[in-house]
Structure P
Amino acid sequence: MQENIMEKIVSLAKRRGFVFQGSELYGGLQGTWDYGPLGVLMKNNIKAAWWKKNIQERGDMVGLDAAILMNRKVWEASGHTKFMFDDLVECKACHHRFRKDKVGPKCPDCGGDFSDAKPFNLMLETVVGPVASDDAKIFLRPETAQGIFVDYQLIQETTRRKLPFGVGQIGKSFRNEITPGNFVFRVREFEQMEIEYFCRPEEGMTKYEEWRQARLAWWLGLGIKKDNIRFYEYKKEELAHYSAGTTDVEFAFPFGKNGWDELEGIAYRTDFDLKAHINASGQDIGYFDEETKTKIVPHVVEPSAGVDRAFLAFMLNGYEEIAGGRSTTTESNKEVETVLHLHPAIAPYKAAVLPLSKKPELSVPAKALVAELRKRWMVDYDETSAIGRRYRRQDEIGTPYCITFDFDSLEDKKVTVRDRDTMAQDRVAIAELEAYLEEKLKY
């Protein structure tokens with residue numbers, strides 16, 4: 001990773017409209033971030049790519065969008081009210097508070113000594129209804145998974161799915177992190193892309209390995225460099241109480257321990273969750289196996305990735321600075337050029353139309369062209385400043401293709417398409433441009 005890359009990513013994110021500090025007008029709110037015009041496009045593209053690969057293209061997967069607010073009993077049954085705690089320590093001198101596992105023997109802010117660790121509940125509590133009684137207190141969900149488990153039987157019956165099958169969900173979760181930080185990596189409000197894959201007990205380890213490989217292939221397929229990603233398989237003593245196997249897909253985050261931190265978790269949760277809800281609810285939500293004519297409780301493999309962490313990983317993975325720029329023009333050689341190498345599937349804009357001049361004879365047909373392309377893709381339009389500077393603006397936000405409409409276009413009915421990464425230029429007939437981009441943007 002490049003020197004001070006996090007500072008550069010945060011600066012780029014704000015300057016170009018990817019991510020803003022939440023509530024910045026009023027001094028901000030720690031651990032909250034707003035995704036700006038480009039950021040929301042990129043986030044939506046990440047989620048769409050995940051949904052396409054894991055739900056749309058598979059015959060053994062269905063989707064769900066469960067409520068954020070759930071009956072308090074759900075979290076009691078799942079064990080969250082008992083286990084959803086981090087150890088908190090407080091500096092005796094400056095009174096700043098930290099997660100115990102994230103600091104050393106002395107306060108990083110003032111060098112003071114810490115108090116003894118105390119358990120801190122990570123779930124955010126709220127109240128439903130007009131009366132703030134104990135019975136009205138519930139939690140903002142700390143994960144999306146429990147919505148899938150609670151609805152498991154309804155999903156299985158309405159879709160008539162047979163084992164093995166999975167349920168995917170994308171949604172907001174909330175955790176009252178003691179020390180949020182590292183930009184959007186650790187926040188109090190975040191989005192998850194989560195799968196619960198149900199199978200027979202004897203299939204558990206096989207499906208666990210299949211999902212490990214499938215999820216790694218997804219990240220690599222979207223351009224994450226092999227050197228930036230790896231598996232970390234938990235040792236037996238590191239496993240959670242419900243897990244028979246857990247693997248983190250780790251990314252080379254510059255702030256991570258030894259240069260690595262979690263991007264996605266893949267856990268073989270056995271039958272822990274469904275059994276917990278069967279016992280707590282008194283409802284038999286098991287699976288009737290037609291082959292054996294018996295009722296079984298399926299085992300579950302859970303791949304769970306954070307959208308926000310994915311966003312940050314793609315930004316870090318794609319960021320490049322080129323001293324003097326890539327062009328041979330005098331103007332370019334005076335400055336460092338930033339290129340964001342984003343896979344076309346997740347780039348905010350798929351292309352940008354750049355008329356060589358603002359004169360009506362070029363701008364009018366160029367605007368007509370961009371209007372047609374926008375029926376298929378998110379396409380930017382820029383007619384301000386020199387063409388080289390406009391290219392660099394698009395390179396900085398990761399736009400894969402720039403389309404230049406010049407004076408020759410009026411005669412030959414062609415445009416020049418420039419590739420962001422190779423800088424190769426193709427002269428393409430306007431009538432064939434959609435087919436050209438369709439092939440280039442295929443994923």
Structure Q
Amino acid sequence: MKKFLAILLAVVLCLSLAACGGNGGEDKTKGMSESPIDAVALNVDYTVPAEFKIGFICLHDENSTYDLNFLNAVDKIQEELKLADSQVIVKTNVPEGNECYEAAKDLVNQGCSVVFANSFGHEDYMIKAAKEFPKVQFCHATGTKAHTEGLDNYHNAFASIYQGRYLAGIAAGLKLNEMIEAGKFTAEEAKIGYVGAFTYAEVISGYTSFYLGAKSVCPTVTMDVQFTGSWYDATEEKNAAEALIAKDCKLISQHADSMGAPGACEAAGVPNVSYNGSTYDSCFNTFIISSAINWAPYYNYIIGQAVKGEKIAADWCGGIKEGSVVLTGINQDVAAEGTADAIKKAVADFNAGTLNVFDAKNFTVGGKALDSYKADVDTDAAFEADTEVIADGYFHESEYRSAPYFDLRIDGITLLNEKF
């Protein structure tokens with residue numbers, strides 16, 4: 001599968017290059033730096049038996065940057081654990097419907113001890129399968145119900161990606177400062193645009209952390225958000241980015257899964273911060289940096305726990321320290337000078353526990369600072385707030401469950417439309 005993914009990714013990048021109007025790299029000079037976050041080695045303290053199998057269910061395929069991120073981690077863990085192809089079964093393009101349950105059931109019938117699904121809408125069907133097959137471990141990314149369902153064999157996972165988005169935001173803010181100093185616009189005109197999928201807490205948490213990262217170095221920055229109503233729609237993402245550029249946004253980022261927004265930025269010559277992977281090869285005139293979740297540490301964790309017969313946590317959330325939050329290298333031809341050093345300092349502060357993304361003194365809501373807020377952590381149909389999440393001066397994101405629940409509409413960010 002690894003060779004197939006590599007070939008397909010190469011084709012996708014070539015197509016993206018054509019879409020972005022790139023010239024294959026003849027204008028590149030300094031090129032890409034190393035990632036400003038040090039890689040974290042996987043701790044493998046177990047031996048996988050030959051009869052062990054794990055199954056993966058993905059919403060889309062390699063054409064989606066979101067799903068490709070999961071699939072690359074599958075390749076990484078297969079190589080690291082020396083698993084045979086027969087031990088790793090991957091199902092792609094599985095909709096968020098009963099098809100997920102059928103896929104999970106098939107993976108169980110093929111002998112999988114662990115089944116993993118990667119999309120929010122897969123959750124109810126994974127829970128259905130978990131109830132039917134209590135001897136199999138079911139693990140689900142981005143879900144919210146494991147801690148309330150109370151099943152020994154159903155688990156949720158996420159990563160503290162708000163840390164990565166904050167770091168990417170620093171790169172964005174420094175780029176704005178550079179353009180202000182060059183006289184391209186005034187400090188009061190420093191506006192960034194953000195292409196979001198839905199008005200969900202996961203997206204709100206992401207765009208807010210990105211904004212706060214930018215604001216930490218460019219205090220006058222504001223942000224407009226345009227939603228697409230889809231996780232993966234190249235046309236809508238392109239249209240959203242173009243609409244933001246037309247509203248005079250000086251830099252664009254995204255929480256969406258296609259090349260639509262980066263391509264629009266490259267065509268317009270507007271700096272871009274991508275998500276889930278580098279777009280440097282196809283949009284090297286505008287790409288700055290990208291944050292992503294590395295799912296290999298979680299795969300390593302659940303396989304290890306299953307092999308050792310030990311309990312898998314109902315909720316698991318990895319951050320920079322675990323190697324779950326990563327950044328690409330920095331495009332040195334586009335990024336502002338000093339970007340790497342600024343990010344490295346912030347990483348050190350995260351690791352030291354002295355930097356909190358959602359520090360309450362750094363944002364207001366309706367002109368007021370907050371010292372208390374209840375969030376909907378125990379998800380119910382009415383979305384009723386149930387858990388106090390501000391303590392010690394900051395909003396404790398992804399600590400009471402793995403999936404984000406930050407849903408505050410902070411000052412400085414304007415939502416141009418809403419999609420649920």
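Derivation of every value follows stated rules applied to the coordinates shown; laboratory data play no part. A quick note: this is a predicted structure, and the numbers were derived from the prediction, not measured. Cβ atoms are built from the backbone, for glycine too; each structure is taken alone.
Remarks
- Computing mean projected area of the Cα convex hull in nm², for residues 182-261 alone across structures P, Q gives 5.1 for structure Q.
- Label whose coordinates, when FRET efficiency 1/(1 + (r/R0)^6) of positions 118 and 350 (r between Cβ atoms, R0 = 41 Å, to 0.05) is calculated, return 0.95 (choices P, Q): Q
- Percent of Cα pairs over 42 Å apart - structure with the largest value, from P, Q: P
- When distance in nm of label points 7 Å out along Cα→Cβ at positions 134 and 310 is computed for each of P, Q, the largest belongs to: P
- When relative contact order in percent (Cα under 8 Å, 6 or more apart) is calculated for each of P, Q, the greatest value falls to Q.
- Distance in nm of label points 7 Å out along Cα→Cβ at positions 222 and 342 derived as 1.1 - corresponding label from P, Q: P
- Origin of the value -8500, where helix-only ellipticity at 222 nm (-39500 (n - 2.57) for each DSSP H run of 4 or more, over all residues; to 500) was derived from one of P, Q: P
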